[in-house]
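A short reminder: the numbers here are calculations on the coordinates, not readings from a lab. All figures in this text were calculated on a predicted structure; none of them were measured in a lab.
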Structure P
Amino acid sequence: MAAFPFTISAADGKARTGVFSTPRGEIRTPAFMPVGTAGTVKALTVEQVAQTGADVLLGNTYHLMLRPTAERVARLGGLHRFMRWEKPILTDSGGFQVMSLSKISKVTEEAVTFQSHIDGSKHVLTPERSIEIQADLLGSDIVMQLDELVALPATDDRAAEAMRRSARWGARSKAAFGARETQALFGIQQGGMSPALRRESAERLTETGFDGYAIGGLAVGEGHAGMVEVLDYAPDMLPPERPRYLMGVGKPIDIVEAVARGVDMFDCVLPTRSGRHGQAWTWEGSINLKNARFTDDETPLDPDSDCPASRDYSKAYLHHLVKSEEILGQVLLSWHNLAFFQTLMAALRAAIAEGRMEAFRRAFLERQAVR
């Protein structure tokens, strides 16, 4: 029996909306998880993040184990207390950093050995150690298995090797995790762009048995069309009664297309990273506040938003802050972007519940292509 109940309240085509219930609160799905890499969503307080409507945050195992160290976080009461976030936290396993830091890491069947990007010190991350860090030291609510991620394009042989190792690591992660009532463990589907490998991965994961299932190995070089191609079949291979989480995605159009194909959970650094570089996401696509056309624009980013950053500041003022490299500009645009993403998720939940998902999808994609 899975640790946390997952109730699907409505479905429209493959899209579904519901609630993933955890001891620290309900996660309304489809859900977007702001990324709090090092125990903070960059430029924002937890109060601001909560105000946008976020039900859950993502923390990063790799970064936290290096600084301030997982042991220190544990001594200070765990990640929730450390960063003052009382709602659920999902932690990734470190697998993405293994891929992105491939020049200073080595993967064997037993473990990943890598050098710290901070001081060059050597570290060993096994599936068991990843579970210890996430579940016991950081105290996350949703724990991810350690997997091996392959950048795309990749040969089927390379994708198969990483997928099968990830499946074996998933079984080791499950054994280390054991039976817990207050924490959940997610497995990660791999397999590159191959339907056969994706199916084999799903079958192996299902045999092991997890509380939720992630679709990994996307947003790593395949492009939007390639991602959608995989999402046409990959979610259907995973148990329909458990949450499906598309890791590291993404752009609003990616999220809408993924929800239409049965995905329930998302995370991405995009809203805050874009905000720190002068980019705002809107219902008509993204806009660059560095652009001179906003110099005298007295309109806000979204007059109908509940978010003060979206509603109460003119584009002219935001343009001034960005051009002047004022920190407040990064704060306000990050805040606005997170609020927009959460408003988008609420709109998707409503569209599914009301049976108009396809109409919403078509209208949204058309509007995003305007600029």
Structure Q
Amino acid sequence: MYTVPAYSAAGPGEPLILTTVERREPGPSDVLIEIKYAGICHSDIHTVRGDWGAQKYPLCPGHEIAGIVAGKGSDVTRYAVGDRVGVGCLVDSCRECAHCLAGQEQYCLNGGVGTYGYIDRDGSITQGGYSTHVVVTEAFVLRIPDALALDVAAPLLCAGITTYSPLRHWGAGAGRKVAIVGMGGLGHVAIKIAAALGAEVTVLSQSLAKQEDGHRFGATTYKATSDPETFKELSGVFDLILNTVSAPIDIDAYLGMLAFKGTLVNVGAPAQPLPVNVFSLLRNRRSFAGSAIGGISETQEMLDFCAEHAIGAEVEVISARDVNDAYRRVIDSDVRYRFVIDATTIAGSSE
């Protein structure tokens, strides 16, 4: 084991501070990545704060990692030193169960290994991308196409695949009416992807403050959910609604916007339960579903799709020393649309 500089939280509610984390020495199948950029996902904040359950601290978050291969094991064949690569929400899985064999590692029946806060194969706790280097087994490393800048590619490793996977699974495309709830870190990428797939895209946001951006990203319609008339006007309209909001919303009101056999998919993960009136589903054979990221092959497919269609996240690149202020601003919805840490600032930063 060796140590690398990182930003970690000592406990729930504690600020992130400059410290170190341990990385294993690269094995035969491992790739050593020099991290260039790490996106800040709202789930990082939920996890660090313990909103989704007790965590093992100290904890270094970050699962939107973009960097350069700095070293590799003797058995690694997919990557060479200097390649542009990324790491998302998973760094390993059992690779043997039915889901893993089907390319759905995110639903590993034996429990996948998350990029941070999970028990790794050597018994250690995984530490994430708010650091200078990470070691990941080759099978869970993604290639970032040359057409994507590393800073705008980093958030795609979570926000991109989290929205791409359900949009593909539920058939977003030409002739389909798709609504995106929320236009934050996930939502703004979802709009771009859904539009590139050929769907007719409507944004459902609390206000019209981001309307100009929504149209620029590919939406044809933009409606404020703070206006009760929106729900009446759009009743029974959508084939698919993607809820990207990580806060409680009135699910029944949104279910009422679905057309016959329409589906509302939740990808946002609020800490509180979301109550649903079953009669909202019985009417018109509607469905309420959930989706979690995507498998490794689908994540690579997403990156290639985004490169082909010039889709990147809208980012504000920050120094590592500003990470706690960035957390506050995410909570206040004061970012357009994703903070990305310049990892080269980590080693030399101080509080």
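Using the calculated result -11500 for helix-only ellipticity at 222 nm (-39500 (n - 2.57) for each DSSP H run of 4 or more, over all residues; to 500), pick out the matching structure from P, Q.
Answer for the origin of the read-out: P.
Where does the value 1.08 come from, among P, Q, when Rg/Rh (Cα atoms, Kirkwood Rh), for residues 133-188 alone is the thing being computed?
P
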